[in-house]
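The following blocks contain the structures, represented as structure tokens.
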Structure 1
Amino acid sequence: MTKTEKIKYFDSVANEREQQKIGSYYHKELKNYLRFLIPPNSSVLEIGCGSGNLLAALRPGRGLGIDISPKMIEAARRNFPCLQFEVGDLEDLQIEEKFDYVVLVETIGHVDDIQSAFKELHKVCKPETRLIIVYYNYLWEPALKFAEAVRLRKKHLLEHWLPIEDISNLLDLNDFEVIKKGYRFLLPIYIPLISTFFNKFLANMPFFWKLSLIETIIARPCGYRKAPGEVTCSVIVPCRNEKGNIERAVLETPNMGRHTEIIFVEGHSQDGTLEECERVKNKYPQRDIKVFVQDGKGKGDAVRKGFSHANNDVLMILDADLTVPPEDLPKFFDAIVSGKGEFINGSRLVYQMEKEAMRFLNLIGNKFFSKAFTYLLEQRIRDTLCGTKVLWKEDYERIIAGRGYFGDFDPFGDFDLLFGAAKLNLKIVEIPIRYRDRTYGRTQISRFKHGLLLLKMTFFALKKIKFI
């Protein structure tokens with residue numbers, strides 16, 4: 001079918017689509033899912049926007065919809081005058097503006113050359129942009145065509161039925177990295193209670209999820225956010241009763257990027273840690289060292305205070321027990337500035353540990369949470385509880401903005417950051433580190449009390465991230 005014939009067809013159904021039942025179960029659930037992925041007030045470009053209902057439902061701060069059908073665009077402008085709609089073609093984008101999110105819902109099936117079309121998307125993407133593609137599962141082709149034949153469904157002009165692997169390959173050929181891919185809507189019609197069970201629970205189970213109606217892909221452009229030589233770094237060191245490790249932390253932390261600051265956040269110690277932080281700060285004036293006392297308690301509170309005072313591009317957490325060697329930090333820095341990842345997590349479970357570095361029950365717990373979080377976050381997570389985590393400050397500010405979705409539930413800070421990064425669909429990468437014995441002080445983790453709390457948070461995340 002030629003481009004002219006496609007435009008004629010969509011023009012002919014523009015009024016029908018404008019009058020479609022917006023509250024239908026499938027479209028309502030799809031909007032809810034995309035609202036979970038896209039924070040309100042983001043800048044959003046929807047390609048193949050139709051009459052504008054989906055774009056409006058996303059509540060963008062800046063919203064632009066394009067479609068090849070002039071009649072569709074007329075309907076969208078009439079329905080949602082607060083948003084911008086223009087006639088446009090994915091295969092020849094005439095847009096120079098960059099967006100936070102680019103959304104293609106059921107669009108790529110109408111494109112003649114998908115590979116060339118994906119290349120065009122770089123015109124509207126910045127390094128932080130998330131590309132969200134929603135498309136039909138090719139396994140549903142016979143069922144959908146049968147529904148069209150018996151007039152249970154309007155005829156669609158889909159020319160391609162692509163498995164999710166083929167779409168991923170086409171993105172890879174055009175320098176887009178797939179972060180997540182999955183399936184949704186095992187039962188796309190509403191049956192009280194049954195639809196909820198099928199779509200929120202059964203569709204998230206192995207085997208069943210690949211039978212769902214739609215495929216979803218979240219991808220990002222490959223490339224640097226900022227020239228590596230220009231990136232600055234802040235190392236936050238939460239410290240409570242760690243007096244014997246403070247000077248070592250300064251001496252062993254290398255300079256990274258254009259500038260490195262070290263921020264100690266002291267947690268009401270009983271061994272003179274605060275005084276030691278001040279002494280070390282004065283002893284090494286050539287290093288940019290800051291010292292603060294946290295207002296509340298717990299590592300999570302200390303990390304948040306340190307992050308709030310950080311002035312640089314990249315934020316790092318270094319536990320003051322120094323069981324993660326400070327000299328390993330450049331590996332984390334290189335991974336984030338090179339674009340290999342956007343949230344860099346340490347993994348203590350790759351290399352052989354020193355004998356007393358991690359107790360047996362702690363090791364078993366870490367492995368359990370590794371499996372649970374790989375399933376929950378849909379990215380490989382081997383060590384959820386390693387204290388060393390690295391992210392861009394601008395991404396942390398976005399995590400803060402969306403923190404209300406999860407609430408203030410995490411005294412450690414690890415899960416708060418992981419959940420926030422997963423919801424923003426940041427690329428999570430793990431760096432193996434050699435986990436060492438403590439040389440001063442003792443662990444401040446209670447295996448059973450904190451283990452039960454972490455288990456509770458895992459079930460909380462299951463509800464807030466997976467079964468949405």
Structure 2
Amino acid sequence: MALDTQDLQDAVIDDRERGVFRVKRTTMTADAMWHLERKRVFDQCWLYVGHTSEIAEPGDFVRRKVAGRPLVFVRGRDGEVRAFYNSCTHRGARVCRQDHGNTKSFQCFYHAWTFSTEGKLVGIPDKEGYAHAVDPAELGLRPVARLACYRDFWFVSFNPEVEPLEDYLAGAKEYIDLVADQGADGMCVLPGTHQYACNANWKLMVENSVDGYHGAPLHHTYFAFLASQGDDDGAKQLRSVEARAYDLGNGHAVVDYPAPFPRAIARWHPIYGEDAKDELQGIRDELVDRCGEERAHRMAETCRNLLIYPNLLLLDVAGLTLRTVWPVRPDYMELTGYALAPRGESAAQTRRRLEGFNLFLGPGGLATPDDIEALEACQEGFAATAEDYSDISRGMHRDAATVDELQMRAFWREWQANMLGLGHGAHDEGPKPAPAGVAS
């Protein structure tokens with residue numbers, strides 16, 4: 001399938017007068033779409049690479065793959081944070097072969113070329129075997145085009161002309177702040193990751209992660225479990241009049257709703273037991289003192305599923321999770337989940353946090369397997385209906401509840417604009433009100 005401009009224009013039907021929004025299913029199946037996405041989405045946007053807490057000390061590093069490119073995210077011995085391509089400038093082999101650690105240098109296992117944590121080439125066996133024109137100063141590790149940080153969340157871009165990160169994040173900054181401010185001394189990524197795969201297109205997981213419509217029917221087992229523990233209001237919260245979806249600009253979107261889950265951040269739930277009440281109340285009191293009652297309420301009593309376009313999900317729900325979604329093929333994605341927590345919280349609080357994550361979003365939890373099965377069922381259905389359109393019209397003529405689909409439409413408008421090479425999409429479906437306590 002060769003793509004032309006008309007194919008990309010036809011990929012999304014956006015009829016705002018009639019309230020009809022549809023996406024052609026070839027966007028999920030065609031090799032040509034996937035290859036063009038790599039060039040016009042993943043080679044152009046800001047992409048999440050890591051958190052400051054993962055490389056807190058000089059010499060700390062983590063190995064990452066970002067949009068198919070192997071990278072080393074490292075704090076140099078000089079204290080500066082950098083991101084390099086994980087490829088030796090001699091013959092191309094990976095120079096970093098561990099997922100994380102602390103080091104004084106990176107040595108390629110193939111021919112023993114050695115690089116400092118600042119990326120300089122500092123060791124060449126038989127250096128005298130090279131003519132003077134071979135200058136080690138020109139053969140250091142290659143840095144990514146752009147690297148920037150917001151509130152300890154680091155992003156890279158392979159586009160040297162990309163806009164400043166804070167401009168790109170637009171309204172998503174307010175929601176990142178709600179997470180970053182939960183810890184008096186900042187936040188940290190907890191050890192360990194949840195790595196898994198799904199036989200479906202990556203955009204389905206992006207949709208699913210901010211979709212409140214599927215929560216009650218697909219995850220009924222989870223809400224039934226909560227009801228068995230003395231909480232029979234969980235599923236109702238997703239349909240509360242306070243639950244809303246917001247287009248945050250530049251493809252970012254969020255669903256923001258009263259908490260239907262146990263919340264380790266200062267909200268007691270019967271599942272935690274009576275002995276947790278005092279500690280959680282103390283955390284709540286500290287939040288109120290530091291952030292004010294309104295903001296403390298939003299941190300403790302509400303949840304948010306935040307999409308940072310194109311593929312980072314910050315899920316402040318049952319636990320606090322960073323999820324990256326990477327396309328490998330049109331019908332296959334790889335995902336990684338990282339747990340976030342306030343620095344210095346108690347062991348008991350971390351245990352509650354991780355238990356909440358594992359119960360809902362963990363590999364054997366009561367939500368993730370449901371989601372994977374549903375997305376793979378969609379992808380299987382596309383084999384029979386690839387030329388058809390999926391409907392994403394719900395709520396197009398009303399204020400956006402979490403069970404509506406404004407948030408997915410925000411993603412798809414940005415995606416189409418990117419694919420057409422037009423920059424940011426047009427987001428003028430309607431007003432974008434700021435939720436209580438968040439600046440507009």
Structure 3
Amino acid sequence: MLKRLELENVGPAPRMELNLAPRLNLITGDNGLGKSFLLEVAWWALTRKWPRDLNPRLMSGYQARPTDARRPAKLRFTVEAVTGSKSYESKYSPPDESWTGRPGRPLNPGLVVHAHVDGGFSVWDPARNYWKRKGNIDVQDRLPGYVFSPEDVWNGRQVVVPQPQGTSRITKVCKGLLEDWSDWIKEGGANGERMTRVLDRLAVQEGPLEIGPIRQLTVDDVQDVPSIRTRYDTEVLIVHASSALRRIMALAYMLVWSWSKHVSAAAQLGCDRAQRVILLFDEVDAHLHPRWQRTIVPAILEVMNSLTTDGEEAVPVQILAATHSPLVLASVEPHFDEDRDRLFHLDIRDGQVRLEEVQWAKQGDALNWLVSDTFGLLQARSLEAERAIEAAKAFMDREGKNGAEAVAQRDSIHQELQRVLPGHDPFWPRWVVWVERHQAGAS
């Protein structure tokens with residue numbers, strides 16, 4: 001697992017530091033402050049490759065560069081591997097436009113799965129992704145990682161593998177969700193059952209998710225496409241499912257595919273299974289209805305425990321997830337363990353981005369999370385309603401409220417409150433009682 005990550009002169013802040021918990025790590029903060037960037041650096045620390053180095057079609061995953069080219073840039077990290085805890089420092093080399101690295105393959109932190117916000121995935125498998133280095137040149141014994149664009153996840157991915165004497169060969173590393181899931185359904189084996197079980201737990205349904213028959217899109221397209229039966233009793237090809245359900249399907253598939261292929265490769269190579277799974281999840285709430293947002297993180301924890309057991313002792317799972325959702329944080333309150341979980345927040349103070357660990361405190365519901373320091377809203381309302389209420393509060397606190405000018409201002413505030421607030425808003429009693437009291441006092 002990843003125990004510590006420290007960045008100096010890299011990213012949006014002069015310095016950032018994460019001391020990570022062994023199970024759940026949630027990262028919050030406004031857009032553009034570096035949540036996705038931190039996950040990409042975490043992937044690099046665990047695998048020593050940037051995602052776009054392995055698949056240029058990705059929309060993200062660019063190599064990190066120094067913020068100030070005149071100063072040294074450093075990445076420090078500590079990984080708990082099968083051989084123990086190891087700490088490393090990597091420096092950016094401007095002439096080489098790359099980061100210095102430890103020769104040879106990365107440490108074995110476990111199976112690493114990175115869910116990108118665009119629907120793509122990256123996977124690093126300790127049984128399949130070896131690489132070595134002689135001098136400054138990579139010598140590939142196997143592929144150094146699998147990086148899938150959103151299209152690759154569904155339709156499969158082929159890669160060109162260099163061979164001796166400058167030759168190369170094309171290898172299909174993944175069949176994709178459509179072909180694999182169709183095969184699993186036809187086989188009626190363990191992977192089909194795992195896929196159904198994982199998807200059923202991740203997706204919010206009124207009842208168990210029902211898998212429909214395998215169909216074809218058109219008479220001219222022989223591609224097999226699984227179908228599902230929705231809660232309104234309609235059979236839908238999975239390519240026509242909602243964006244939320246497609247994202248959940250892709251997640252379920254990559255988790256099942258990654259673990260099952262790892263177990264198969266470990267058995268074929270005669271090596272031990274991974275001792276840990278690390279899941280990096282960017283914008284875990286993306287595309288999800290609030291009903292799904294409040295179940296996704298607990299469901300992932302449960303799914304990973306179930307998926308990696310298979311009759312053996314469960315493999316510990318470490319999650320690093322970025323989120324914008326107060327419902328996600330409200331949903332983990334019953335599950336948050338301060339010894340195993342942590343909450344981090346990115347914010348701007350004194351003109352600089354700062355990353356801090358937040359002392360965990362239950363807020364009770366999503367509204368309270370919205371107005372907590374983690375999200376920083378003054379009101380859990382529209383911006384116009386927030387401004388109207390703040391103006392009303394300021395008016396109530398000021399002196400001299402009964403002159404002609406003050407009365408006109410009060411009436412203007414009242415009209416704006418009527419425009420932007422519903423009749424049942426909890427601010428109304430406070431405002432109405434105050435107005436009636438001061439009107440009575442003025443008369």
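Name the one structure among 1, 2, 3 that Cα extents along the principal axes in Å of 75, 59, 38 was derived from. Could you put the intermediate results ahead of the total?
Numbers: 1: 77, 45, 36; 2: 75, 59, 38; 3: 97, 61, 42.
Label of the source structure: 2.
In this comparison of 1, 2, 3, the computed figure 20.6, 74 for Rg and Dmax of the Cα atoms in Å, for residues 6-189 alone is attributed to 2.
As an exercise: semi-axes √(5λ) of the Cα gyration tensor in Å, for residues 62-333 alone, calculated from one structure in 1, 2, 3, equals 51, 23, 17. Which structure is it? Source structure for this number: 1. In terms of relative contact order in percent (Cα under 8 Å, 6 or more apart), the structure with the greatest value among 1, 2, 3 is 2.
If you work out distance in nm of label points 7 Å out along Cα→Cβ at positions 70 and 86 for 1, 2, 3, which one comes out largest?
Values: 1: 1.7; 2: 0.6; 3: 3.7.
Comparing 1, 2, 3 by distance in nm of label points 7 Å out along Cα→Cβ at positions 70 and 86, the maximum is at 3.
No lab work stands behind these numbers, since they all come straight from the coordinates. Because the structure is a prediction, the values reported are computed rather than measured. Cβ atoms are built from the backbone, for glycine too; each structure is taken alone.
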